[in-house]
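For reference, the structures are reproduced in the following blocks.
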Structure 1
Amino acid sequence: MKLKNNAILVLVAMLPLAGCHDRGETAAAQPPPTVAVMRPVPRQVTEQVEVPGSVAPSATVTLVARVTGVLTSIGFVDGSRVKKGQLLFQIEPDVYRAQLAYDQATLDNADQELTRQKELTGDNATSQSTLQKAQATRDQSTAKRDMSRINLGYTEIRAPFAGRIGARTVDVGNIVGTSDSSKLATLDRIQPAYVEFTLNERDANRIGLFKPGKRTVHVSLPDDKTGDDIPLDFVDTHVDSASGALKLRATVSNEDAHLIPGMSVTVQIPAGAPQDVLLVPETSITRDQAGASVMVVDANNTLEKRLIETAGLYGPLRAVTSGLAPSDQVVTGGALSVAPGRKVQTASAQGQP
């Protein structure tokens, strides 16, 4: 009976050992985690300084009434594009046309009187002072006639250039030209348009802004993958002492008028000669106190943390100037919970550029 009990105790003691052995075999049978990898993309790029900019009209004019009268017609639709010379507003011309006719008649009479006085002076039939008075009257009548002619011209307000006009401030039938109703509308020239932006002093020196020669910048809308290369045509003469910024301006033809004043754009300025770099997804890079780094899979399928030097961003890809080779396998996904030194399996990244 004692022998039987001892056999049972030995059997029970062996059961945990068998369980541990089974769990070890199960852990050993689990495959290494899978990570998505891609090889860096070699490309020749030019380092860029990227700053925000805004669109501004290349010319702006406030249309005002220069004579007083009733507004009789409006020749545009609010917010529309107008042609150079297009009639925009008309202020009761009949009144000023009648005034011109009256002043022209007065001038004609003054001319006749001056001619008569000259003839009388030749016959010694009038005094020199009378002749001078007739001369002054004729000159005054001429000036008044000319002013009436100018005022008649002011009754028509035409577009000084082609552009886009804003909303009118008054309607037909209102009296304009008084102190509180002289502004009628605003006209902007948007073909071409200006792109205005600022640079800090450090970036201005970095790109060699003050060196002689023509320079172009790349301008694009936030959702535009292409944009336009346009000439830089204005650099301010001084750096603002308060902000440390320098004002700059480039001119875009804007032929399709897709840029309107106030619109936000992205401006990229070349900051050096083209250089060969490797591009990796920005999302694959981590940054800490040691600097920028990526995870790579070495020849033994082991994860390795690699410190890198980075440069500009080109779409979703970041330029790497040192720390990587074209043959490296850069981890782009699946390694968040996997530590360096761990064996892994690799799979090609989806949508690899």
Structure 2
Amino acid sequence: MDDERIKLAEIGLREAGPAPIARRLIVPGTIVPDAGRVAHVSVKLSGTVAELRKNIGDDVVKDEVLAVLESREVADAKSEYLSTKLSNELQQDLTARDKSLWEGRAIPEQQYIKSRHAAAQTEMRLGIARQKLMALGVTDTEITALPQAPDGTMRSQNIRAPISGRIAGRKVEQGTAVGRDSLETELFVIVDLSKVWVELSVSSADLALVKEGQSVDISLRSLTETGTGKIVFVSPLLDKETRAARVVASLPNPDGRWRPGSFVTAGIAVERRDVPVAVPFTAVQTVDGRKAVFVRNKEGFEKRDVVLGRRDGPAVEIVSGLSAGETVASSNTFSLKAELSKPGDED
């Protein structure tokens, strides 16, 4: 077979060579959300839901407004802040005037000291009023804009997303009373699934082989592709009933294909070594009961019997029968096996 026929037959080529091969411990696992990427959006005051801007399934970014509450509590806190701010500005002006007069010997020092003390008091009260607003969830930007805000917005409080992600739960409807006194306090649940956890159960007999930082191959029956994660936590405690330990692996999930609740199979790389010759496992065929690969030569391919070693996911070690640097058919090798099985031309 020449290069053109190989291309038409869609036969992939791969050069045999050294590769790392790991021994893997196979354990069951479950996909769960990363606990550090789940946010419960709760209210910090009593009020009524005036507006809902997001629903279940909506994507959100950090600090985006999810809902608007109307609250007398926040209106009182804003009014207190504005009043304190005005008093502080007036007192600061008076203190500046008294300082100028004292420096010009127009007033006694005692009067200036009293004025300066009053300015410190009003400034402290302003800081307390500001901290009270921040404790209720009002942002720095919103506090700065309060003096120019319309009167109708004094009782409004924006509820913002603490993280980017997707709305996985909504607990309230428009008009719902929320806050203290046994009312609902949680409005939304946001989940960021760009990374997920894989919870594994490892028996006590195998636990000594498992360490944080080891790589883990994750596979799901409904998916042909596998994912690669890393162990981030090995529990020092054993379950009383199963005598197994909880192990958590972090798994990237940029396309969202790993859904929480899915059962998976995990292969933990407990030992890794470099082998001199390895090929893709798809390059290996069984011919007449023996393992073989198809090696590229000048005329096309030749069948070569090989002895396999350890397999690690898509790669397999070749113990004998093949040398590093030789090129083998790595995909669509069934067509080559079929050609080999055809009877030869009769004389």
Structure 3
Amino acid sequence: MNLSYQDMVKLASKGLEAAGIGEKAALETAQFLALAELDGLASHGLARVSQYASHAINGRIELAPKIKVRPYKSSGALVDARDGLAFPALRFATDLSVNLASKTGIGLVAVTNSHHFGVAGHFVEAAARAGYISLLFGNTPAAMPMIGGSKAIFGTNPIAAAFPNTNGDPLVIDMSLSAVARGKLLVAAKKGESIPEGWALTADGQPTTNPQEGLKGLMVPLGGDKGALLALMIELLVVGLSGSRFSYEADSFFDARGNRPRIGQLLITIDPGLSGGAKYQDRFNDFLKVLTADKGIRLPGQRRFKQRSQALASGVVVTEQVVGEIQDGITRSWK
């Protein structure tokens, strides 16, 4: 089914509200899910509506929380998502980090008591389009083992960075620390498709091409031991500064029932003029010339922006199964 951005926002928002989620939280979440669809990232798009709805009706999230900002120093803040959906809290935290960076040169904002936050690149992209360098780290429910281990300890722990470009779109680097994003297994499971070997392991550590087994089992770290160590760094950094739960303390997003995840995110926003003068943009431009001189390269984020532009004009094909699932949830209020 071909849907416009406005169609997707309306459908997702209604689906979330039908599960009892507050109007504001539902709308802001729906906007980010629709943006993911525009960018060709269906694993973080409308397929997540039923997941969030199941969390709402099973008490895993607060339906209409009031975000809190705890006392902060000149360059730092702690945002409490209050067990709600992450998108409103991350949008608020992004704006706050930019505001702090505009005043002090750097804005460090930790988010606690949070939830699944979708496409990490969307938040850092927003800061970069405002002229700031931005980094975002987050932990997720446990899905990967430590080096030499066989139990899930770390999440896929996404990392994103964006660098402003006065002559065009920012450079946006966005990745999880598993071989692929776990959401790709969700999409494959909904479509009844298999997954390539090397993406996931079964619960007893065996390679699998079955996405359902992979969701119940372990994700393979990106780059093997190096990916696991990067996940460890993010785990300690995010939890240490936000006071959120470690990944192994949060029940899986893919289970309708479980605890409130209360995971964390960390935003670091930097004024590129922090060191004085226009050094950043001059050096950025010099490096960009070298990169683009090689005709075979693709700058990070550019394919996503191209896809977004095309999708805004022509719409996005969303599977009948995902649309039907949401429509059925609206009709039955997910009961």
- Item | Among 1, 2, 3, which structure scores highest (criterion: mean projected area of the Cα convex hull in nm²) | 1
- Query: With distance in nm of label points 7 Å out along Cα→Cβ at positions 72 and 248 computed per structure, which member of 1, 2, 3 shows the largest figure?
  - Reply: 1
- Here Cα extents along the principal axes in Å, for residues 40-207 alone has been calculated and equals 107, 42, 26, so which of 1, 2, 3 was it run on? 1
- Item | Structure from which 15.6 was derived, mean count of other Cβ atoms within 10 Å over residues 88-95, options 1, 2, 3 | 2
- Given that distance in nm of label points 7 Å out along Cα→Cβ at positions 136 and 160, derived from a single structure, equals 0.3, which label among 1, 2, 3 identifies that structure? 3
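Coordinate-derived values only; no laboratory data. Please read these numbers as outputs of a predicted model, since none were measured by experiment. Cβ atoms are built from the backbone, for glycine too; each structure is taken alone.
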